[in-house]
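Just so it is clear, none of the values below were taken in a lab; they were calculated from the coordinates. Not measured: the values here are computed from a predicted model. Cβ atoms are built from the backbone, for glycine too; each structure is taken alone.
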Structure I
Amino acid sequence: MTLMGDDLEGQVIRPPAEAESILLQVTLGCSHNKCDFCPAYKGKRFAIKSPARIRAALEHAARYLSDVRRLFLCDGDALILPQERLEALLGDIRERLPQVTRIAAYANAKALSRKTGAELARLRALGLSTLYLGLESGDDTTLADMHKWGDVDEHLRQAAKAKAAGMKLSVTVLLGLGGKGRAREHAQATGRALSRMDPEQAAALALMIVPGTPLFARLERGEFVPQDDQGLLQELYWLLEATDLSGGLFFSNHASNPLRLKLRLPRDKDAGLALVQAALDGQAPLVPHAYRRL
């Protein structure tokens with residue numbers, strides 16, 4: 001379910017779990033937009049949509065999507081809106097779309113750092129319940145190499161603040177982001193960081209190097225050596241081995257992954273590790289490359 005016509009501008013990215021949600025675009029692009037690996041908003045200049053355009057989109061949703069109970073705020077940086085604008089927006093959603101019971105958004109450490117705990121709690125009280133946070137790596141060297149905003153400690157602080165405000169967290173990490181040269185450090189440190197965050201959901205995607213990104217240029221110059229399937233599986237094993245969640249879901253079921261897992265930790269950890277080991281040993285089938293395209 002999406003808002004059609006002029007409501008969605010340019011390429012719009014949303015998490016797989018939001019496939020049946022109303023997509024309400026309140027910002028364009030990403031205010032950081034400097035991560036070497038990310039192709040999502042390279043051709044889109046960051047901007048905040050006008051209140052008039054957002055109200056028109058809400059009216060469209062109220063008219064044509066009045067039975068949809070979930071809503072996702074786009075683009076990649078909706079939480080960067082000033083607090084007053086966000087509070088007013090959530091109030092408008094409640095007024096115009098009273099059937100909506102869950103509101104979610106992408107959140108990065110930069111945007112979260114600009115909100116106090118009390119402000120996040122206020123957003124939670126107004127209906128914003130779920131945040132999708134891209135950690136990508138728990139290894140500071142890898143984060144700096146990819147020009148991601150904030151180090152690991154910054155991401156841990158902001159995640160803890162969001163959880164204390166009552167938000168549910170879905171955290172994304174990228175297998176292969178350290179390349180062959182930093183695979184073990186990246187994977188194990190990422191598992192440790194996920195353990196400290198203890199999100200309700202963690203998703204491991206496999207790095208896809210897209211033409212037009214700085215990372216693709218580095219690949220062509222021979223400055224970045226990507227992982228093969230065996231390397232991605234080994235990283236998945238190290239990552240899962242180092243990840244201890246108190247009761248969260250762990251996924252590697254994105255289209256990019258060579259092996260797809262859906263686990264409830266800690267209950268399914270040993271079974272998951274056994275399946276990854278079987279794949280490493282050639283005893284479990286991998287997803288064909290033809291089915292790993294976005």
Structure II
Amino acid sequence: MPLRQALAPALDLLTTLYQRPDSIAMDPLSVPLSYSEPWDRELAAWVAAHLAYGRVAPMLKAIRSALAPMGSHPSFWLRSQSQAQARKVLEASLKGWVWRFHTANDLVEWILAWKRLDEASAFQGVESHLLPRLGTSPDECLSRLVQSLRLELPPSRGTRFSLPDPLEGAACKRWRMFLRWMVREGWPDLGQWKHYPKVALMIPLDTHVSRISRMIGLTTRSTPDARMVEEITTALRLLDPVDPIRFDFALSHLGILGDCPGLRSLPRCAPCPLVEICGAGVTKRKTP
């Protein structure tokens with residue numbers, strides 16, 4: 001059956017199934033969504049997206065504690081401080097904070113980077129720094145910002161982890177997730193950026209999305225890199241040319257929430273909308 005006919009209705013149903021509170025509660029996007037003001041949401045998304053790796057529960061705790069020193073309106077607080085004042089308060093408040101590869105110093109530098117980008121855009125956030133320009137691809141714009149931040153930020157394992165370059169073959173999962181959050185207006189995303197083209201978004205590639213995409217024929221590649229991102233995104237554009245990344249949340253949470261066992265096995269997999277197109281193999285149910 002052609003890709004569009006087989007996958008589109010199955011992915012539509014899967015997407016609907018994951019539009020529920022418990023799904024978003026176990027997602028880093030829940031932190032930006034907890035703020036009501038747009039600039040607070042953007043700053044929270046800037047922090048949350050780039051700390052979004054590892055086990056979900058401690059990761060969410062790390063994100064919330066990273067934002068806590070800036071109060072209930074973090075963007076207002078950060079904009080009201082000088083660079084030196086903000087650095088002094090954040091360094092004192094976040095002393096001892098750590099999340100896997102990231103240290104408190106990495107986090108402070110990342111927050112202050114948002115402040116500088118925001119000020120450079122006349123307090124219009126980060127969108128203009130990532131916005132594709134005439135004759136320049138979205139990945140070229142992302143690469144330019146990444147390379148600029150590499151020069152600007154102190155070198156460390158944490159900052160380097162936050163600054164993969166798509167033109168160097170990196171999948172750039174956290175950057176692409178940040179872009180999805182900020183650009184898409186459909187559930188569950190923030191949809192605050194009105195100039196970045198939704199059609200230019202690329203799939204945020206984590207282990208769950210790469211594994212499930214192979215199982216249902218969205219990619220033939222085994223390495224989760226920039227080429228796999230391109231292959232999956234191209235396949236999804238056949239299903240929805242306007243909003244190809246709307247399937248990302250469901251695909252990732254099918255794995256994050258443990259609903260996909262990784263091997264097509266009946267009867268466990270029977271309720272999954274993707275069961276008829278899953279190519280992960282079949283195991284027979286053991287006879288009691």
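One table, with the values for the structure above:
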item: Source structure (of I, II) for relative contact order in percent (Cα under 8 Å, 6 or more apart), computed value 13; result: I
item: Highest-scoring label, criterion being mean count of other Cβ atoms within 10 Å over residues 155-162, among I, II; result: I
item: Source structure (of I, II) for mean projected area of the Cα convex hull in nm², computed value 16.4; result: II
item: For helix-only ellipticity at 222 nm (-39500 (n - 2.57) for each DSSP H run of 4 or more, over all residues; to 500) computed as -11000, the structure of I, II it came from; result: I
item: Origin of the derived value 0.90 (FRET efficiency 1/(1 + (r/R0)^6) of positions 99 and 227 (r between Cβ atoms, R0 = 41 Å, to 0.05); candidates I, II); result: II
item: Structure from which 0.70 was derived, FRET efficiency 1/(1 + (r/R0)^6) of positions 91 and 147 (r between Cβ atoms, R0 = 41 Å, to 0.05), options I, II; result: I
